[in-house]
1. If Rg and Dmax of the Cα atoms in Å comes out at 18.7, 59 when worked out from the coordinates, which of P, Q, R was used?
2. If you rank structures P, Q, R by mean projected area of the Cα convex hull in nm², for residues 27-114 alone, which sits at the top with the largest value?
3. Mean count of other Cβ atoms within 10 Å over residues 19-26 was computed and gave 12.6; which structure, P, Q, R, did it come from?
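No value in this document is a laboratory result; all are computed from the given coordinates. All values derive from a computational prediction rather than experimental measurement. Cβ atoms are built from the backbone, for glycine too; each structure is taken alone.
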Structure P
Amino acid sequence: MSISAQEVKDLRDKSGCGMMECKQALVEASGDQDKAFEILRKKGAAKAQKKASRDAKEGSVISYIHPGSKLGVLLELNCETDFVANTDDFKDLGNDICMHIAATSPLSVKVEDISSDIVEKEKEIYTDQALKSGKPENIIEKMVEGRMKKFYQENVLLEQNFVKDPSKTITDLITEKVSVLGENIVINNFSRFQVGEK
């Protein structure tokens, strides 16, 4: 099957992957752009997983001040080399994540980082609500599990849907950049400041 240069370019613009990778994905997907994009996302996720074990000790502290200067974010975004840390792709990713943090005010980077006190309190609230519904024990457990999953999706940075494109999580966003830049990328820390808040 023949794939036009324009089709390859369109997929490259959408995915950020290399020309040959895009062409192979389009051939594999019989020219279907959406299928080809999914193929590239899966390959990107596989590549990112391989790179996840590598040390990310370089990077940048990226800042974002919201218009009006009442809200700001500092983000420590790490990668493997200072070469990648200085690329526009890396900086753009950092800026996107900063703006996302400004908009969503997450509690932590990862699920494991949320304090056990908060987790226990949430479980207690959801269990109480579920018990009041009069459902059987095994259903209550599933209800609490489901509500905790939703709690994490709303409050944990890596689990949140990206504000600019809710079809992706922040983890997906990072995974895509890992496949483009070829290095492990890790959010190490962030601080969100808002005037009048402690």
Structure Q
Amino acid sequence: MTAAVFTSEAVEFLRSLRENNNREFFTEHKATYERAVRAPIEQLTAVAEQKYGPGKVMRPNRDVRFSADKSPYRLEATMWAGSVGGVYLRFSADGIEAGGGLYDPSRDQLARARTAIASKPGAGAELAMIMRSLRDRAYDEAGPALTTAPKGYDKADPQIELLRLKHYAALQQLPASATQAQVEAAWGGVEPLIAWVRQHVGPAVSWP
């Protein structure tokens, strides 16, 4: 718990991959990837699953079919664990992002969240308090908000800042040398947000 989750070997591997993003380099150094990057993030995912729900580690290969960037490998390792809302971690050579909530909600989830903010007694005030507390503890809101009022809502609505949100998630920046305890603390900080999502939004019915 007091040792860094990712070692300097993991950082150096991702830095080198940035300069040599090709199959030959990755194949030659795959053992380093498995030991220094994949194993630690899988361990963190197993820890998160016990508390937040099913988890997933993103594969290192990029889907380049529809991308102008044909680099075959991701320059970060990411994971997610949860059902309705959950926790997230992204590790790169530049550091760690850890947090969670509900990112990229489905259309029906977004509609239910906005209905709760606008119509359910106390739901908007509770979300505002949660988001304010997260900002005070150096979390950043994940993803951009709308620049105007969503369709069907008045720009003068007193809850307009919350209604403009497209994601209900927050992330904290940690050093690449962060410990498991620091990561778990970052996840713990977003638990009130996850609870709000579970109470007022629920699972996706449709997608997108």
Structure R
Amino acid sequence: MKNIVILISGSGSNMAAIARAAQQEHWQGRLGVRIAAVVSNRPDAPGLALARSLGIATHTVPHRDFVSRDAFEAALLACLEPHAPQLLVLAGFMRILTPGFVQHYAGRLVNIHPSLLPAFAGLNTHQRAIDMGCMVAGTTVHQVTGELDHGRILAQAAVPVLPGDTADTLAARILTQEHLIYPQAVRSFFAHRVDAGTAGQQTVRAGHA
């Protein structure tokens, strides 16, 4: 059985989308995949209760309990390794990971970012897209490397930027697309439809939420 572990810091909506897709599409039987655990750096993250309601084991590794990033990541590794994850999924995990941690999971660490990378890496992506007068915005699933918000693109979804949009309304429209493409990208990882030697997009969607 191939294990997925999902890291969260907040509501866990993308985590739940992946978990529900796995349950509905019988990933365990078809692909030999299961979500082994959900781990958060925030003990009060609402997504932990959501994960438990879906029957998923949860753990917390509070980053504030550690004096350094290296100490936190050592504890995080100790939590993750017993689950032997074939894929580590960052789903709203609000910690920058060190190159050493990323290298440990090289080729099996993915993230979702709320922009059409390589545009608008970093924070405040929705407001920056509005301020620049973009006609479309979107979201990207990508492999994680030592460089922030870089790595091979696995999937993207585009949505229109509408007249009168605020950062919040645009974020809400993009989030609905995140819930569609992240499960698809994870499923494709295990179905070997995303080949390690290619660099194309898996999926591009556009539309109103």
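1. It traces back to Q.
2. Ranking P, Q, R on mean projected area of the Cα convex hull in nm², for residues 27-114 alone, first place is P.
3. Of the options listed, only Q reproduces it.
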